[in-house]
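Student: Next come the structures, one after another.
Each reported figure results from applying straightforward, stated rules to the coordinates on display, with no laboratory input. Predicted model, so just to flag it, every value in this text is computed and none were measured. Cβ atoms are built from the backbone, for glycine too; each structure is taken alone.
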Structure I
Amino acid sequence: MGYFSYIARDRTGKKVQGKIEAADRRVAVNKLRESGLMVATISEKRKPLSLGKGFGAGGILVKKVSLKDLAVFSKQFSAMIDSGIDVLRCLKILSRQTANPAFQSIISRIHDDVSEGQTLAQAMGKHPDAFPRLYISLVRASEESGALDTVLSRLADSLEKELSLRNQVAAGMKYPQAIAVAALIILTVIMIFVVPTFAEMFSSLGGQLPAMTRGLIGAASFMKSYWWAILLIYFGLPIAVRLINNTTGGRLVLDRLKLRMPVFGQLTQKVIVARFTRNLATMLANGIPILRALEIVDEAAGNVVFETAIRRIRESVKEGESIADPMEASKLFPPMVPAMIAVGEESGDLDSMLSKVADFYDAEVDSTVKALTSLLEPIMISVMGAVVGFIVISMFLPLFEMIKQVQKMT
């Protein structure tokens with residue numbers, strides 16, 4: 001993904017400048033045009049480094065618009081529109097009751113732009129960090145069809161399902177992560193503070209220590225002498241991974257690795273398939289043409305390998321092929337997915353079939369996370385037990401030798 005800085009004018013002639021992320025320059029220009037902006041100049045810039053969730057380019061903690069914020073906004077907006085309240089009044093009310101200050105400011109600016117004559121989609125398009133491209137496209141389609149309340153309700157349901165999907169994965173990984181961190185801290189404390197005490201005792205007694213004990217004491221001495229390097233590894237590795245992920249080549253390598261990892265690769269695949277099919281179903285159900293929908297959903301995949309495959313599927317569809325054939329040829333989607341999509345294409349009910357696939361893989365993600373959690377727990381306990389057992393045996397071997405020597409002397 002590239003990072004572009006632009007200067008443009010909206011339909012009222014007002015000058016607008018900002019930054020946008022896109023696959024290439026052409027896609028960036030198309031995004032801006034869809035938002036109702038006429039591009040004057042656009043140039044690629046270095047992507048700002050992100051050191052973690054909630055950190056901006058300047059390294060200052062900022063509160064962004066979360067998926068939950070957007071889902072609540074969509075549901076409340078839909079309910080008010082359905083009750084007959086006009087758009088401007090809805091935006092005014094929502095800007096006051098939204099808990100996130102950053103989102104409050106964005107909604108207020110959208111209200112001002114709409115009151116000046118811009119469409120809701122154009123106003124939202126100025127805030128790509130808050131409103132995804134898919135969201136803006138559906139709002140634009142709903143404004144043209146006059147079904148804004150229905151589309152917002154569907155968007156809220158889709159966002160809630162996406163949020164539920166993320167929460168399932170996050171909740172399943174919290175317990176193993178907590179155990180891993182606790183085990184790492186305990187082992188570090190043992191190696192830096194406990195083992196050196198035994199080493200001093202053994203050195204005062206003299207004699208040749210067993211190989212296991214010498215190796216353990218050597219590792220403990222290294223950790224005690226270079227504790228700063230250990231801390232650097234603990235805290236620097238996650239930051240290094242994030243920095244690598246900010247580069248095009250680095251992200252490609254990491255995304256490929258995610259898909260090839262045992263068990264975790266299958267989970268990643270199921271999450272992406274669920275997200276892709278749900279987003280595509282939502283767009284098709286609201287009248288977005290298939291080529292346009294495929295162009296938008298590739299960015300929502302969250303994985304470079306899948307994004308490339310979806311772009312190839314779009315090119316094939318553009319040339320007159322079905323969706324199912326190039327999808328099957330990519331070897332990235334489980335066989336059931338192109339098979340069900342082929343049935344949906346033949347029956348003319350593709351959006352309904354995609355929704356069924358999304359629901360199926362939502363359930364698959366849930367069961368995979370539960371199985372993964374139950375599998376990781378005994379594995380981590382066994383590994384922890386083996387490491388602690390090695391340390392205990394290494395420390396007690398010299399004591400056993402000393403007892404044998406004392407018995408021989410007596």
Structure II
Amino acid sequence: MKNNIFLIGTHWGDEGKGKVVDVLSENAKACVRFQGGHNAGHTLVINDKKFILHLIPSGILRNNVKSVIGNGVVVSLDALITEIIELEENGISLSNKLFISESCHLILPTHIALDQARERRLGKKSIGTTGRGIGPSYEDKISRKGIRLLDLKNESIFLKKLDSLMEYHNFILENYFETKCIDTNSVARELLEKYHKISKYIIDTNEYINDLCKQGGVVFEGAQGTMLDVDHGTYPYVTSSNTTLSGVVSGTGANMSLIKYGLGITKAYSTRVGHGPFPSELNNDIGNKIGKIGGEIGATTGRTRRCGWLDLKVLKKSIRLNNLSGIALTKIDVLDNFDEISICVDYGSINYETFEVENLKFIKLPGWNESTVGITKYDDLPKNAKAYIETIENLADTSVDIISTGPARSEIIQKINIFDA
């Protein structure tokens with residue numbers, strides 16, 4: 001039986017999980033999304049066509065792969081329907097391929113309004129959210145006020161819950177944030193209409209996911225990265241869910257004993273979008289050069305990502321937290337034209353007001369100044385590129401099992417078959 005695999009971003013997200021999932025899904029049975037919402041985007045390039053998926057797992061682009069949105073995901077029906085339409089218009093069939101947990105919580109228009117109003121109120125101290133209502137939806141989930149997809153099966157129950165929740169939201173919007181209320185009746189009509197468009201995909205996914213795992217070849221993917229985990233990340237500059245291994249279990253109901261391999265997706269350098277500490281950040285021409293070559297613009301927000309050298313301290317924490325078996329190193333080709341490359345190996349305390357870091361320590365390695373784009377065999381990499389990879393392996397005490405050498409499916413080095421590892 002093939003291994004079931006979970007993929008985790010090892011830093012602050014944007015590590016290239018979508019491409020790696022797409023490559024692995026060629027030999028997978030199913031791909032399962034376990035947390036987050038449409039605040040994250042996975043960019044894939046297939047036959048020179050770019051796809052940006054926010055909710056639907058990346059495996060949907062493969063004809064033989066089931067794609068499951070697990071109960072840990074919060075769903076915007078607008079975003080989901082838009083994604084479904086775009087896929088269908090590009091000839092991607094979803095019939096008997098897409099499954100959505102009935103336990104997913106909904107994102108309401110008032111969630112979005114609350115998210116944006118809160119960020120405006122915080123001003124310079126804002127978290128830097130995407131303003132898409134993700135956090136407020138998770139808040140209602142935790143406080144047991146949230147509305148799940150299964151609630152829409154019974155219109156009278158749904159309307160009662162919606163009226164109560166939106167009354168609460170509108171009170172806060174009007175009296176605390178001093179902004180306009182949102183009409184409950186119009187929201188109810190729109191949600192019911194949209195629900196009927198996607199209801200054929202909704203099932204109880206818990207047993208279904210475990211049955212798939214017993215057959216093997218299931219890939220679990222999340223959004224964001226380890227350092228945005230609400231418990232283990234750079235709090236409070238984090239997302240609203242568990243992006244780490246614990247989120248796989250709570251967000252899908254999968255039996256953890258059935259998941260045998262953990263893959264940490266690690267960019268060859270580090271990036272962060274939004275506010276928060278970023279110890280290895282390069283606020284200089286080198287950082288700008290990395291960002292320009294790497295096209296470091298957020299797939300969801302269009303915001304420019306902050307760039308810096310690879311942070312080994314964060315990588316080692318991620319390996320420990322997620323019990324990772326190996327690393328997928330992405331975007332190594334972005335570093336092709338640097339005379340010298342550094343790795344951040346340690347630092348002291350972080351000031352969460354100023355983001356200043358004590359005792360930063362780096363090691364420096366020679367660059368390779370040769371193209372790695374499209375290389376598919378490890379031995380064909382430039383000598384210094386291999387030295388860089390092997391330094392990461394030695395420092396992290398974890399093998400680099402996959403190397404991405406470009407955005408396309410074919411631009412990949414797979415040193416081992418992790419389904420059989």
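Student: Assign the value 14, calculated as relative contact order in percent (Cα under 8 Å, 6 or more apart), to the correct structure from I, II.
Tutor: Structure I accounts for this read-out.
Student: Can you spot which of I, II the value 1.79 was calculated from, given it is Cα Rg over 2.2 N^0.38 Å, for residues 217-296 alone?
Tutor: On the way: I: 1.79; II: 1.32.
Corresponding structure: I.
Student: To test your reading of the models, identify which of I, II gives 0.98 for Rg/Rh (Cα atoms, Kirkwood Rh), for residues 233-384 alone when calculated.
Tutor: II
Student: If FRET efficiency 1/(1 + (r/R0)^6) of positions 9 and 353 (r between Cβ atoms, R0 = 30 Å, to 0.05) comes out at 0.70 when worked out from the coordinates, which of I, II was used?
Tutor: II
Student: Supply the structure label, taken from I, II, corresponding to P(r) over Cα pairs in 10 Å bins from 0, in percent with the calculated value 4, 17, 24, 22, 13, 8, 6, 4, 1, 0, 0.
Tutor: Going through each structure in turn, the value belongs to I.
Student: Can you say which of I, II returns -24000 when helix-only ellipticity at 222 nm (-39500 (n - 2.57) for each DSSP H run of 4 or more, over all residues; to 500) is computed?
Tutor: I
Student: Rg and Dmax of the Cα atoms in Å, for residues 73-248 alone computed as 28.6, 89: which structure among I, II?
Tutor: I
Student: Hey, distance in nm of label points 7 Å out along Cα→Cβ at positions 25 and 401 derived from one of I, II reads 2.0; which structure?
Tutor: Of the options listed, only II reproduces it.
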